[in-house]
1. With distance in nm of label points 7 Å out along Cα→Cβ at positions 138 and 346 computed per structure, which member of I, II shows the largest figure?
2. Computing distance in nm of label points 7 Å out along Cα→Cβ at positions 242 and 274 for each of I, II, which one ends up highest?
3. A value of 51, 41, 40 was computed for Cα extents along the principal axes in Å, for residues 122-361 alone; which of I, II is the source structure?
4. Tell me which of I, II gives -11500 when you compute helix-only ellipticity at 222 nm (-39500 (n - 2.57) for each DSSP H run of 4 or more, over all residues; to 500).
Structure I
Amino acid sequence: MLRSAALSAARRVSAQPRTTAVLGKGAVFQAARTMASAASSDTVTFEFGDKTFEGYNIDVPSSSITLTKADAISLYREMQMVRRLEMAADSSYKHKLIRGFCHLCTGQEAVPVGIEGAITKEDAIITAYRCHGFTYMRGAAPVGILAELMGRKDGVSKGKGGSMHMYAPNFYGGNGIVGAQVPLGAGIAFAQKYNNEKTCTLALYGDGAANQGQVFEAYNMAKLWDLPVIFVCENNKYGMGTAAGRAAANTDYYTRGQYIPGIRVNGMDVLAVRQAVAYAREYATSGNGPLVLEMKTYRYGGHSMSDPGTTYRTREEIQHMRSTSDPITGYKHRLVDSGVASEDELKSIDKEAKKLIDEALATAKATPEPAASELWDDVYVKGSEVPYLRGRVAEETHYYNVD
């Protein structure tokens, strides 16, 4: 009965179209074009390949997904927006408008877009430092993200968080300590269960963080209390510059929950991500406890902007992934082949995404930096401050509540 409910929900799930206004906001890699058929004039059904999902102690999601044509096009639009956003960040970093750490998700767009299409705004997400796409999909405006990257006062964290510390409604970051967000995600799910909410939390981490002890501690507590948390491993094959197989004795990350069921998903397929997350959400919110999802994906760039990304893998490998498994190109073919949109219609969307991000970038560049006096703000909730905070030296001590 539970599986039938989960499958039914996975088939039904349909995201609401998002606004793209600037201020309104392959093995398992095979992304072969999926056959599609029009179920009606307003919906379209896509079939998945045999290797799209692999289960561990659980049945896999349905091999087909039906959604409205408007939603199908919305998924494409959002992936283009995320990619253009990351391209703007890349260019800005190279022009020294962005300093410090900067981790891009170019190539992994199907994960944040597919996840958001399967959950509600009341559900929660927490992730690591490759977070720009998630921040946007949770509702932050592109200009706020780009301004934050540049350390400007109109950034989503008022210019004081930077690339790794961005937040939005029910989006808990952007976390810089490897793996530390996983037990935090379990804690958010504990609160959801404690408050009897019909919601869940997605706690994301990379294959490089999958060997952290705190991940397994979170697994244990989540299963012990059957928390509504979905642990999502974004396996992009490399933890910084180390191939997964050189760091992990078991690279089947979806099986590593042991007593927690798991599903491996083609993370280069936005529809597969959406289908799997809808299935996982129904499972978790029905009182069954946690689930582990492994998203097999790939980043085109280096670990961060300081990493060329070609010292531990070949340029040929990167180009092969771009040409055979790109999430946007592959999905574009499916939309055209199924008659959902024409090449010209999708090109128009591409141009509009570029225009919107270009406008957001120009606005972000024109935003001033925060005043130095604001350094001490937002450390504590107003009214709960300690008497004083020291700076780098005693002379920089800042006293609160002093007229």
Structure II
Amino acid sequence: MSAWKVFLETIRRSVLSHDSFMIFAIASLFYLVFYALPYDNQVIVKIPTAIVDMDQSRLSQNFTERLKSAPSVNAVLQTSDLEVAKAAFKHSDVDVIITIAENFSRDILRGEQTVVTVFSNGALPVKGRAVTASVLAITAEENITQAASRLVGQGLNPILVKKMAMSPSAFSSQDLFNNISGYGYYTVPVVGIVIVQAVMLFGIGIALGGWLAEAKQTPFFTQAMSSVKAFIPVALAFWVISLFWSFFIEGMGLSILTMPTLINPLATVVAIIAFTLALCALAIFLALWMNTNRYAAGLVLASAPSVFLSGLVFPMENFATWTLPFAWMIPTTPGCQAIVFASQEGAALIDILPQIGCNLLQAAVYGSLAYYWLKKRIAERKAD
């Protein structure tokens, strides 16, 4: 059997086998759609909220109405009793509590510091941040309005006051690629890369580990395990599968989902090649080391930690020191950074060279370990 036939047979047996068909042929597409659908709206709206007006003044009531009109707020409870709101919070009837302090009206009319407090569930920080952003914006507008009224009352020219109130802020923040601040744009590109890693680690573990553990070896795999050179088409076949799904997700997949992608095509291609080399080297090493496919299901558990250890969801500068070595051992840590920076943010190739270099270093290390265990497995077969 020629090397080309071994290559094609590896793809055929991986993709069409009843053991790994769902993994190699369906899983990446399914999970991409599955993860993307919840973020279709991009921004969070109508968060169940309790508004506690402890001031009960005309000004606080007007302020409450403005809070209710915010897209992120769904005021399911209005009360003057904080304990009532706490009870609703404990029963998960509301996810956020907004409290307006007793002296709200007096303080804001005097130009003193006003107190509006937002309580949210620490397990759902995104909801708390969304409501807090609305509260801050409305509070700032209210303070500006009342300050302008005081200045006019003190005799300042109303036209000048209006110009002051309408002056643009000295600072504005705008994401480079996520111009609508959408959660979909923020999370799905990262998760897409982690999906490829999870699928390939699991799939190669099931396929290659299963072939290694078979009591009766097929002629195709017997030849593949006859020498290191004969095994190369098997490794190349797995790499081609990982390349296909990486380019599919980063190209067609994200485009269909109307998400920014391939802003810098060349840098994206180089980043994907480096990432998939590291990924396949790791997957093949694990399969050869374990010499079975029983371990493969446990690798799925690494998906969620891989997202957080990528450094794109939570800043790596704030990681505990002991987690950093583990983070940089995972292909998605430099891979996610390089691909997202190039494909979604348009970074130049030179800007992502450190991440690409890290992936290539991983490929060299895991490739060397795979080479060692491959020679060991070949020697064991020849001894039998």
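1. Sorting by distance in nm of label points 7 Å out along Cα→Cβ at positions 138 and 346 in descending order puts II first.
2. Going through I, II one by one, distance in nm of label points 7 Å out along Cα→Cβ at positions 242 and 274 is largest in I.
3. Comparing all candidates, it corresponds to I.
4. Structure of origin is I.
None of the figures in this text is laboratory data; all of them are computed from the coordinates on show. Predicted model only: the values in this text are computed from it and were never measured. Cβ atoms are built from the backbone, for glycine too; each structure is taken alone.
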